[in-house]
Structures are given as C-alpha cells and as structure tokens.
1. When you work out distance in nm of label points 7 Å out along Cα→Cβ at positions 60 and 444 for each of the structures I, II, which one comes out largest?
2. When mean count of other Cβ atoms within 10 Å over residues 12-19 is calculated, the result is 14.6; to which of the structures I, II does this value belong?
3. Just checking, which of I, II has the largest value of distance in nm of label points 7 Å out along Cα→Cβ at positions 252 and 508?
4. Identify the structure, out of I, II, from whose coordinates helix-only ellipticity at 222 nm (-39500 (n - 2.57) for each DSSP H run of 4 or more, over all residues; to 500) was calculated to give -14000.
5. For structures I, II, which has the highest computed value of mean count of other Cβ atoms within 10 Å over residues 52-59?
6. Consider the structures I, II: one of them gives 19.9 for mean count of other Cβ atoms within 10 Å over residues 364-371 as calculated from the coordinates. Say which.
7. Out of I, II, which one gives 35.8, 123 for Rg and Dmax of the Cα atoms in Å as computed from the coordinates?
8. Have a look at I, II and say which one yields 7.8 for distance in nm of label points 7 Å out along Cα→Cβ at positions 284 and 516, as calculated.
Structure I
Amino acid sequence: MRELLRLLPYAREHRTALVLGNGLLLLARVFEAFVPQLLRVGIDGLAEGSAPLAWLAFGILALTAARYVAIFYGRRAVRRMGVEVAWDLRNRLYAHLQRQGPAFFGRLRTGDLMARAINDIGLIRRVVAQGTRTVLVLIFSSGVAFTFMVVQSPSLTLLLIPPMPIIFVVAYLSSQRLYRESMDVQEGFSTLSDRVQENLGGIRTIQALGQEEREVARFGADNEAYLGANLALLRTNSALAAVMPGLGGLAVLCVLYFGGVRVLSGDITLGTFTAFVWYLNMVLWPVREAGNMINLFQRGAAGCARLWELLDAEPEIADRPSGRAPERVEGALELDRVSFRYPSADTAALDDVSFRVAPGETLAILGRVGAGKSTLLHLLVRLGEPTRGEIKLDGVPLDEYGLAHLRRSVALVPQDAFLFSESVRENLSYDDPDRDRDELEHAADVADFAETLAGFPEGWETLVGERGVLLSGGQKQRLTLARALVRRAPVLLLDDPFASVDAETEERILGRLPQLRGRGTTVMVTHRVSAARLADRVVVLEAGRVIEAGPPDALRAQGGAYAEMERVQRRERLLVQQLEEGGDAA
C-alpha cells in the first residue's frame, strides 16, 4: 500500500474526474439498491393480489436505465483520469531520465528502462482507473446492501460473519505471493525487452560473427523464463479466483437454507427474502472480485515500486547555478589539480591535471589509449564530477553554472558519432529546427560534408537511418561535427572526431575551423601529431597525468614524448607510402 499511496498526488491533480467519475458510479449503486425494494413490493403484492405491476415495472426500468447512464459516464471519467495520470508519469520519468548521468545508465539497461516506462506505467494506469473505482464501488455497494439487509432481517445478516475471517486471511496470504510473482513477471519482461533492444542494435555484429542461432537460443531461454513467471502468476490468480467465490458460496447456502425455513414458517415474506438475496449478491460481489482486485493491485504495486526506484534516483550531476556565471562566455578554461576516478576502477583516470586555455586558443590533447583524454573532455561539460580539484570557465567553477547554460556554451563532439533516425537537415539543425539554411551549409562546408551531401539523391532530406546506419563511419563523424559547429558555441570540444577520416581530410577540416570559430576556444583530442601541429598548444597525457605541455614546436625541440610520437607517425606514413608505390622497403 505504501507504494500505491504515492500515486495520490497524481490523482489529486485530476480530482475533478476522480470525484465526478466515482460519484456517478456510487450513484449507480444507489439506483441498484432500490430495485430489490420494488421487487419486494411486487412479489408481496402478487401474493396479496394487489400489486401495481405496471408502475413497478416502469420504476425498475427507470432505475436500471439511470444506473447504466451513471455507469457509462462514471467509467469514462475515471478511465480518462487513469490515462492522464499515466501521461503525467511518463512525462515526469522522461524528464527525470534526461538529468541522469553516466553511472545511472551504466547501472540500468535500456530495455529495462523502456519496460518500466511502458509496461509498468500501463499497470499503474489500470490501478488508478480500474482499481480506485472498483474499491470505492465495492465498499459503498457492500455498505448500502448490508444496511438494507440489517433492516430486512438482522438474524439472516449474522450468517455472513463466520466466513469473513477466512476470506481476509486467504486474501492477505495471496496478496504477498501475488506481489512477488508480479515482480518476477515484470523483471522478466524487462530482461526480454533488453535482449531484443540489444540484439537489434547490434544486428550487424551478430551477423558478421555468424551468431544468429546463438542469439535466438539466448532469447528463447529468456522467453521461457518469462513464460514460467507468467504461468506461476496465472496459477496463483486462478486458485484465488476459484477459492473466493467458493467461500462466498458457503454464505449463500446458509442464507438460502435458513431464509427458506423462515419463509415457510411465515416469519418473513417471499418478497423480503427475494430482496435479501439480491442484497446478499451485492455484498458478496467484492468477495467474488477479490482475486482479480488483489492481482490488479499487487501488479500495480510492483510496477510502482519499479517506477519509484527510477524517480527516487537523484541525478549524480547537481544543477545548482549560483548566479555568478557570466551570461556571455568568453571561453577561458582552467583546470587546477583535477583528479577523477571511476566508481568501479582501482586507479584514477585523471591524476592531478592542471593547465589553462585562453579564450580563442586551440589546445590539442595527445596520449595513448586509456590516458584519460575522453574523460577530461567529459568533465568539461559535467558528464562527471572531479574527484578532487576544480575546473573553471571564465574564472567561475563549472558547478556554479546551470547545466543548460554550460552545455549551450560548451559543445562536445563525442568520439562515438550518434545520429537520430531523421533527415540530414533535421540532424544538423537538431538544437534549432528553424536555423537559417546558410548557417547549415556553412557548417557542412567547414566539416567537409558539403560534397558528400551533394551526392545524396535527396540532398538535405536524405534519411540517415537509425544511429546513422545508412552513412559510412567518416560521413557520420563529419555530420556530427557539423552539428556542433553550427551552434557556434564559445567552447568546442573535439573528442577525436576524425578517427574514421583520412589525415588529409582531417587537416583540411582543421584548416577551415578558424574561419567559423573566430575567437572561440577549441580543445581537441587527437591521435595524430599532424593535427596537433595546427594547435596553439599541446598537452600530452600518460596514465592520467600531464607529462608534457607547451607549443608544438617547443615540444618537438625538447625531444620528449611528443617528439617520439611525431617520429613514429612519420615512419608509419613513409611505410604506407612505400607500400602504395609497390616498393620493397617494407
């Protein structure tokens, strides 16, 4: 119940539909409760030979019609409330997910998140719409009917008391089991969803490695586990659905026997007994529906628990702007003894890193794989927080910037190019769909994508497919770069976005950047010394530490790590050139 009670604030936001819908449904039960009274009058009147049958029939017809009208509009209002609550929850969950950091998404699988956003919220919608109205109607209906039963015959009403403790015990024990089994079903659905999402996303790799049959077998095992969890839940629910009406049936047998005896003895009339049986049916209706209701509420409670787990997760990156951040960012970066360690790592990814970048300056970061280059760029847009030390932008610590302001001012081009399954134009103008066409063309030209774009039959409206699957690796990287360039952010971070393009294209793009960037600050991670030569300064990282820093020419003259990288890469280029020319030097 604790999980379900947290839905009350959402229901209160739609209190009009809640009150109107349930009010009409309760009114329908009042109409229903008066029908037995007319039947009692009619039956007793027939026995006496003085029943106004036409008026009684008209009264029953009018009450029945009024009941169905109230039920129609009442259910429509309550179901609308359920849909709107689900709409609210999905909006809140989606907005909440946008604020989460890498650790959150590293802990939870994509398929699991999708299952919670769709399947679990769907169960909650059913609880809000069907559960609330059913509980209120059951309680009210039982109360009204029980009142009429006491008035009609107190002694017969006492026959309902003995089965009640048994019914409550069975309901309690069953609810505990149904909750556990419902949780198993929903966890199984999450596993199945994640398996499908992961396989479809990696279908090219699966096919390239010839692992189709293995993946089908793994899916079959997950599907079988999901089937088993559903069957276990079905068995428990079916048993409960059979036991509850049986317990209610014992009360019916007692009432029929002792009530029949009292009719034959003349203690009560046949009409009174008929009305009493009608009210008995209204009282026992909750007992017959108990199995379905317990199943509905326990599945909804399990869905709530899984949803609250997500919504209770605090974003690891706090958004608490201090108001000190300048409205217009110039682009001065300063790292002061910055260290960072991933939660699951034994060693620091960055260790005591310090350097400065002046506004308008281009800084190149070199280093081996695992040196901490990408981690450093992620910290500059607060996709992680330093374990120690401080990063400043224009003299203000990054954590004093609002996240939206910071990420408008600092554009990151990630190493893994990601594109949406939309057109080239929609991808390029993602942050501003109304962006001027000239701006798009200029950015595409600087990113060396204009010629590629001209070769597409549909030009700007060419669809790139999911994650840009219809483009080559180099085309995806250049389009991703153009998407960042068109924003003209004061600070541009390039996380080795030229890994899939040749050295000549990379140098051509870097040569064009100044005409677009102007006084913008650029920090680029690259593995090519030829690209680093175009920077104002170079920082060389090794195992998360700065081992060299300075202008390219000065580092070359020092004969250290930078100079060694240059020598190695020069030899590699000469070797490739000789191989292409068919020489024997290899």
Structure II
Amino acid sequence: MEIELQEIADFVSTVHPFENLPQAIIEQLIKKMTIRYVRRGTALALEPDNEGRLYLLRKGAVILLSQQKKLLGKLGEGDICTAFCQLQKKIEFSIHVDEDTLLYSISCQVLSTILQNHPEELSYLQETSTQRLNRKMKTMEEKNNLALSLMQTSLSNVMHPTVITAEINISIHDAAIVMANKNVSSLIILQDGQAVGILTDKDITKRCVAGNVPVSNPVEHIMTARLISVSGDISAFDAMMIMTRQHIRHLPIIDNQQLNGIISISDFLRMEGRNSIYITNAIKKADSIEEIQEYCQTIPQLQLQLVNMGATADHLAKIITAISTTVTRRLIELAEIKLGAAPVPYAWLAAGSHARREQSSHSDQDNALIISDQTSQEDTQWFTALAQFVCDGLNQCGYVYCPGEVMASNIKWRQPAKKWTEYFTNWITTPSPKALMYSSIFFDLRCISGDCRLIDDVRQKMLKLSPNNNLFLAHLTFNALKLKPPLGFFRDFVLIHDGKHNDTLDLKHNGLAPIVDLARIYALAEGIEEVSTIERLKKVSGSQSLSRESADNLLDAFEFIGNLRVKHQAQQINIGINADNFMAPVEISKLERSHLKDSFKVIQNLQTYVEKRYALA
C-alpha cells in the first residue's frame, strides 16, 4: 500500500467501530474514500447528486445547529458524522464547519456494500450517537436482568466448582483425614468415575462414632448412597427448597453425568448473611453502634456480590441506600433510648445522594434536622445531643463526616421549620454563589425519621416559588455548569492531572453529577417534588423544560455511566482497595469508550441548551 494510503489506514483503524474490522476491509474502505478540505464558515450539505456520504473528521471541527440555529453538538478529530447516511429520516439540523477542516468521506451506499458481512459495525455507523447509546442500554438491561435474590440467581453462580472426592474403597478413617486436611464437611464418593454417594461429618458422628462402626471400614458402610443432586441451571432458591424438603445439608451439582460442583446450607447462610434484607433486619435489632458498625463493614462485599450477580447501578444504589436509611433510623432510636423522648416533634432529613437513593458503599453523610416551631431554648441541648450522637455514629459506621459540614451536628442545619422556610425563600429570591452551593444539596431532601409533615410543608412553599423565578434558575444553572463532562473538543477525553488521580476520569463529578444537576433544574422549573434523578427525569419528560427524547437520552447516559462506575468500584473492592470514582481510560474497552463518549455528548448538548435558556443577563 502506498505510504499516503497507509497513513489514512492507520488513522481509520484507531476510530471506533473501524478498529474491529479486518485489515482487508479497511483497505477496501480507504480506496473508496475521498479527501476534502473545507474552509471555516462552510456548510456541509448533500452532494450535488443527492448521494449520502459518511464523513470522518481528520482535523478541524464542525458544529450541528437546529433549524432554530441552536447548538446541538460538536464534532472534532476522530468523530464520525452519519447524518447523511440516515436519509430515511428528515434532517432537521445543519452542519457548519467551525474551523478549517480535513475530512475523509465515503458514499453511504458503498459503505453498506463493503460492510454487508459486518452488520454490527454497519449498524453503528448508521445510527446517531443517542441511538447508539439507547441500543447499548437496552442490551445492558437485557443482560443485567439477573438476580438480586436467591429466587433469581442461577445455582451455577454460587456453587463451589471444586469438589473434594474419594473412591468408594477408602476407609472411614482416611476419609475423615481428607475432610480435615481439606477443611470440608463432605466428600463425594466415586465408583468408576461416577458419583454414587456422599459422606458428611454428620454421617461420621452419627453412623460411625455413635454406631460403634470401626473406622477401618470402607465409607460405603456409613455414607448416604441415595444421592440427591441437581443441575447447575436451576435457581439457588429452588436448590435451597430441595435441601429443606429432603433434610439435607449438602447438594451436588451434576450436569450430563459430570460432577460440576457442590453447595451447602452454610453457603446459603453466608450468601444470605451478605444479603441486604439480612443486613437491614440485623441492624434494626442492633443494641449498639459497634454492632451496627460490624454489619456496615459487609456493605462493600454486598456491592461486589450485587455487581457480580448483574445488578444495575440503580438497583444497587437503592439497596445500599436502604441500608443507610436503616442505619440512620436505628441510631436515632438508640439516641432516644439514651436521651429520652423528644421534647417537640422533629424530622431527620437525608440530603444529597442519600435523599436521591443514589448511594454506593463509600458515601459520606449529608443530613439535617428540622424541628417544630414550638421548640424553645430549653430544647436546644436535647437536639444538639441527638445530632451529635447520630452523626458520630454514622461516621463510626463508615459514613464519614461531610467535608463541608452539611450535617445536623452543624447548628446551621439544625433549625425550626420557619428558619428552613426562610432559608429556601432567600435561596430562591436572592440567590448568591454560596447559597446556591447549599441549595444544590438541600433541594434534594428526604425525610428519614420523625414527623415528615414538617419538611413537606416547607417543600410545598419552596416549589411554589421556584418555577416562576427565572433569575434563581439562571443562577442555579450557572452554578451547575461548573461541572462539565470530561470531553475535549476533539476525540480525546480530558483527564485529571492532580497528582493523586493522574490520567483518570472522575465518573461521579464529571459524569453523573452534571446529570443530577440538570434533573434538579428541570424539576424545580416544573415544580416537581420528586428527588431521585431518574424519577425527576421521568416526571419532566415531555414537559416544556425537557423533551421525551432528551429525557430518554439523559436516562441512558445516567445508567451507562452509573453501571461503569459500580463495575469499576467492584473491581477495586475485589482486590482489596477502597472504592472510588476515578477510572483510567485504559480500563475501558474501545466500545465502552465510544458509548461513554456518546453519554458525555448527551450531557454536553443539554448543558449547552439549558445554559442558553437560563442565561444570565
């Protein structure tokens, strides 16, 4: 191949989805490509013969504008423009060259012919970025529709694949030694390579020791010959029911006469011991902070288990948050046992991710206290002690103190209802940068314990003010847009270089948080009281603030980035390091990088739109 063509081939091979194609196909494509240099200010349009072409940007930049001249997106080096390959759909935007640009282009019809035996790559090139992201999330939803419980978990996912066996002629004495050395409570007994029985520690105790059977006898004298087994594709719940009905404690897994594993009642107990229902029930009965702390230490392993079982980020967050709520409530109960009954009604409030039910296993605490207006100065000591006890307890249980002191232990966030009403009224009517920082936290509030009517009344007053105050929404937008997706104007991600997390992406603050902020702005603009990001986006979908298509795109982006984050954290937990939100691009497959880039584009485009809608004068 000529040097010039080889250079083009090398570049094309680095762009998704071309990097998945054989070199011979790459060579066919570039031989059909044309090179075009376009000056800044030019509008890209269909070729004179109305032939649709796919464009690949080698250098420069182009922008996509709606019919109303609103910015819809930007494309830079390595980006693909597929608009003219979707001629079955009306093109409702125009493409303008923003910088002097070098393009590679190929006829969409020729592209389809060359890639006819590569349907995945062809489908990718014929879709928009939002369509690709939507298809990815539907695929993930199908794959992740796995269990969060024994009933939905395949036995093959929890069984022990290594089974300790012995031949039928082994003595009871030698079998007991094998079991002791291998630290197992059962042996599968084989004859001519087939499982014919099981020997358990219970058999040795009851049938040998208690039955005065010499230990020199073969194990077949005391083993259970009526071997009950199951296949690995049944659910863990069904396996447990079989063991319960048959009064057995060990169950071999045999498929096609092949011994593939074994599971015991103790395995289910250990699994259930990490189960969220078990943990929450145990926390409800805990008599001390130390006991609660012990159960909280299992939460990272629970997160790992849930991810391995196919839980989505949303499912996992709701489970982790439910545990956090139980911990908080039990701490409040323990505080009231110690301090006595509350002098006046109050409500303990969760803020931030806890309120939104979006926590992971390494969340800090954000909380507040709203007290009845009937409170007096004499009540101060009681509520101070309550707040300190609960916040200290949360910290001891792994929910570290909020660095910004957004906690009920801070007197500023431990106030009567009338003061909270004053806070929200001032934040909305006279917004300031510092107030907006707090409002981004306290507009996400959920009652955890106590008289929830206190916060409901304050919330209703706030939601009557926010929709009609464009100045407030403008300031809130300005504050929210400080967090941008880490997407450079060109094809590379913008990575962190802070010394501690060099060359990584912050999936929380630059991926999830911008979506959380957008959802909050939309909800306040529409007077929606939901707090969860997902529920907010669903509620405002199709409203004046957010179209259904844009809401769906944000939901897809939120779920994809969230799933990527929890998988990253699970990998960290699995190797024994503290989970965080900083992921290096080298850890992400090329296909996932492409979907992540599509997610960031969705955020970027909607940030641009909301910025223009609520622009400060």
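1. Values: I: 7.7; II: 4.2.
Greatest value across I, II: structure I.
2. Working: I: 14.6; II: 17.4.
Source structure for this number: I.
3. Details: I: 8.4; II: 4.9.
The structure with the largest value is I.
4. Details: I: -21000; II: -14000.
Of the structures listed, the value fits II.
5. Details: I: 12.5; II: 20.2.
With respect to mean count of other Cβ atoms within 10 Å over residues 52-59, the highest-scoring structure among I, II is II.
6. Values: I: 19.9; II: 25.0.
Checking each candidate, the match is I.
7. Values: I: 35.8, 123; II: 30.5, 98.
Among I, II, the structure yielding 35.8, 123 for Rg and Dmax of the Cα atoms in Å is I.
8. On the way: I: 7.8; II: 2.8.
It must be structure I, since only it matches.
No lab work stands behind these numbers, since they all come straight from the coordinates. Remember, predicted model here, so these are calculated numbers, not experimental data. Cβ atoms are built from the backbone, for glycine too; each structure is taken alone.
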